[in-house]
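Engineer: Please go over the structures that come below.
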Structure P
Amino acid sequence: MSTLPSVLGVVDYYEPWWIQIVKSVVLFALGLQIVPIVLLGERKLLGRFQGRPGPNRVGPFGLLQPLADIGKLAFKADFRPRTSIGWLFAIAPIISILTAAAAFSLIPFGDTVDIFGTQVGLYGVDVSIGPLYLFAFGAVAFYGIMLGGWASGSKYSFLGAMRAAAQLISYEVSQGLALVGVVMTAGTLSLTEIVQAQEGMWYIVPQFVGFLIFLVAGFAETNRAPFDLVEADAELVGGYNTEYGGARFASYFFAEYLNILVVAGITTTVFLGGWMLPFGINPPTWVDPLVVLAKMMGFVFFFIWIRATPPRLRYDQLMSFGWKILLPLATLNALVTAIVVVLVDNGTI
């Protein structure tokens, strides 16, 4: 084990294997606990936005509604269409969950801390190619949706999967370019070092355009309104997961909401200073995860608010917005950032 001190963003720092296993279990359990809370919060908030009470029958104030939903889905009969491809039909939701959990492990919740004489990072993994790691698993997650729609043996599911393929590819390009400006400004691909580079100023200020692009593309990447054309129930019944029920449907649902947390966490990390508080306030290290979670919940609330507000786009509007507006804007933002960084490095400005 390395004897390096507790330094933020040390990418070549290695932890004992048992700590990595413990962190993997803790992070998966954290996501497993947060997703039902987000679901309950979404249903409660949507009820308030739409002038209705929301879930209020199971438990005090409806707080046990997530347990009722999980139990209902877990004990439903497991079925699949006769025309489906069995093993692919079963594997597809698993791919979605594993890729979402792998991306969630990238979110840094704090600095390294000393636990019984061992330095432990408050993050799952701090790789030197953070954004590339994120988009690599995002590309693999595409197969979970595509295989689910194709292996179902249903035309409606297949159409939903094809929509997902076009939508994810279109908006992932803009989302990646939005992070290029942050990477050039920070001079690193390590997410913990990007947080450290925001000590003087959060990147939402100099990279506000990139922030908006990343956030809008995040709505499309997670199939959230008004970009939820993948699951357009008026046209495709339920999209790629039309033929899924019970625990497998719950797996897709869990992966979708975990991806919302991933987008909220990455946005917090690269644009809102991660665990840093404004005005130079430096809290104790144990407060860092609470700061990150609070910022993430703010973005989750915004996701829910948007779902309750604008209507769904038409599919041609969705694609035109991605390729004709968002992509040129993201390219221009990256170009301007590159010019400014070069001028600053040369001492011109």
Structure Q
Amino acid sequence: MTVPVPRPDLDDTDGLLAVDRAGALRSAAMAGAQVRAVSTAIEEGVLGRLRGMQPRAITFVDSGAAASRAMALVEATVGAASRYPLSRVRATPARVGPLDVVVVAGDDPGDPLAAESIHAAVRRGAEVVVVAPLDGPLRDAGAGRALELPPRIPVAPRNRMIGHVAAILGVLAVLDAGPVDIDLLARTADALDAEALSGQPSADVTVNPAKQLAARLANRRFVLVGGDPAAIEVAGHGCAVILSATGIAGASAELPEVLAAVHEHRAIGSTGALSDVDALFHDEELDGPLPTEADRLILIDTTGDPHLLRRRAASLGEPDLVAVDDAVDLPLQRALLIAERFDMAAAYLRLTGG
């Protein structure tokens, strides 16, 4: 007979560590290490061939959801200020040639489309950077001509998005493409380490932002709402990492979408409660048990002006807000800190059965 093991609560440090056999918390806390590893690789000269190059364009080829979200976040935060055109595609386009830089990022070393994209870009004479594990087809596709920037820090696939962002920023920094330099990577790594420290298991829920976020999400349907382009990408990441870690599905949306939906349907009112219609037609055998708590709207701000976001969302009542303090001054850094907070909150939900 199998005896069920009771789940720890958020402030049961020993219990959390005891059930974390897969290292979910450690994996979620390694964002700073991933960024620092990219910085170290660049200092070692792995991208030296790109220095001094003035490419016609930089093309990002995404191989998987985490890489796609990373590229979208970079586009949303620094894309407009880049000296060179940036584009995000699923496979190497025919327009790529010797004056281009192609960055292929992903997590599957056996992805045939990524391998073909690398091969095509190399064949057309582009400078190619591979940001992915290089065990097999992806290494062969580069034929020794692609620059290799594989992940050096082992983490769960759901926690690799920030590492992909760091690698993409590293390429932009080496190319002197815009408002990104190697020092930014170092500063961001330090800020991510501080965020991880504040979310460590020994810090109780009253002072631990990751535990507080996990508590808000536990046993609830939730919508993560982005109030600006970077926040919208972070909302998508938050939903994805929670789904991967726990199997709990939430939704992400832009603030105008949520305001329009609430105005038209009143599906989620100022209290965030389930509507009477939901409860009336709910069948526990088909739909599962009703959530034990009310629905949750969570606003995400990366602009540094959460008061403006609250004013824009005034008709939603008093939704929760996820933001970071003034320790960082760039939307990109704020976005990465909040992304790591969601990574850690997802790990706590996984361990507590949230």
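Engineer: If helix-only ellipticity at 222 nm (-39500 (n - 2.57) for each DSSP H run of 4 or more, over all residues; to 500) is calculated from each of P, Q, which structure is the one that comes out at -20500?
Structural biologist: P
Engineer: Okay, next question. Check the numbers for Cα Rg over 2.2 N^0.38 Å, for residues 174-317 alone across P, Q and tell me which is largest.
Structural biologist: Q
Readers should treat all values here as calculations from the given coordinates under stated rules, not as data from a laboratory. Bear in mind that the values here come from a model prediction, so they are computed numbers and not experimental data.
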